[in-house]
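Input: structures, listed below.
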Structure I
Amino acid sequence: MDPWVIFALGAALSWGLYGPALHSGQVALGSPMRALLCVGVAYFLVGVLVPLITLSSQGQLNGFTMKGSIGATVAGMLGAAGAVCIIFAFRSGGVPAYVMPLVFAGAPLVNVLYSMWLHPPKTSPNPLLYLGFVLAALGGGLVLYFKPQS
């Protein structure tokens, strides 16, 4: 198995467990902002200290470009904004079983459409791609429509 597949599965596992863990923490803390603060601390520990220690030990704390730094910072801000949106979805009555499938059905649609706009395909996409868009949107709608009443 290619290493990238293992890492992709690790991300799916991590993000698949993210919503339920965040919801549980938010409920136990009694405040979405307390939960967001804890998420921020975790992002700092993992997202700042790990690369800082790794880059430092390899003597690679130089070589940052403005374009790369801005792009990566915007990506981090988008990730944090997603966390805020999930927290507020929970705060306003959503639960992980419904919020997270909508997030994870919608995110690939946004990703593919934006990526195709940013890097137009050299050939016309297979028409089944558009069927996939419809099925993903339909799946998200079915989750909302048929959710059990609590």
Structure II
Amino acid sequence: MTGPVAADEKLRRFVDSFLLGIPHIKALGIRYRGHGRGWAELELPYADHLVAYPDAAHPDGGIVASGAVLTLMDSVGGFSVMTGANKLQPLATLDLRLDYLRPATPGESVIGRSEVHKLTRSVAFVRGVAHNGDPARPIAHMTGTFMFTAGAAQ
């Protein structure tokens, strides 16, 4: 198999390996939105079990917990590194910082986008944003550092 069909199959396997192969990503229901060389977008669909605190101010749904947003951004950061390196390779998160700017909109999915800022042989530096569909209204800004772990001393 060659050509576009082979490329599509390779892409599907790449995405499935990442999204279905990591249990907490699968448990949160994180979905693929898109990627290119050195960038990726994932989506955390709104779900009642991800709500930090339901309250009277949000009768149709509460605010997604910050831990779920952090997991989304850690995941999309790692995925963008893999797209930048053009291979599935084990990674460790060395540093991840989220600066929360506002709460997620109740009842709406959270989209995470990450781009590789610098890629070395062993370390990658990324920047990203979490939003509800409008990157100009971010929920959080992210910076992260990831290290390739394949072949690393145990």
- Query: When relative contact order in percent (Cα under 8 Å, 6 or more apart) is calculated for each of the structures I, II, which structure yields the highest value?
  - Reply: I
- Taking helix-only ellipticity at 222 nm (-39500 (n - 2.57) for each DSSP H run of 4 or more, over all residues; to 500) from the coordinates of each of I, II, which one would give -9500? II
- Message: Matching task: 25.8 is the computed value of mean count of other Cβ atoms within 10 Å over residues 77-84. Pick the structure from I, II.
- Response: II
- Query: A value of 3.3 was derived for distance in nm of label points 7 Å out along Cα→Cβ at positions 53 and 85; which structure in I, II was it taken from?
  - Reply: I
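FYI, it's all coordinate maths here, none of it is from the lab. These figures come from a predicted structure and were not determined experimentally. Cβ atoms are built from the backbone, for glycine too; each structure is taken alone.
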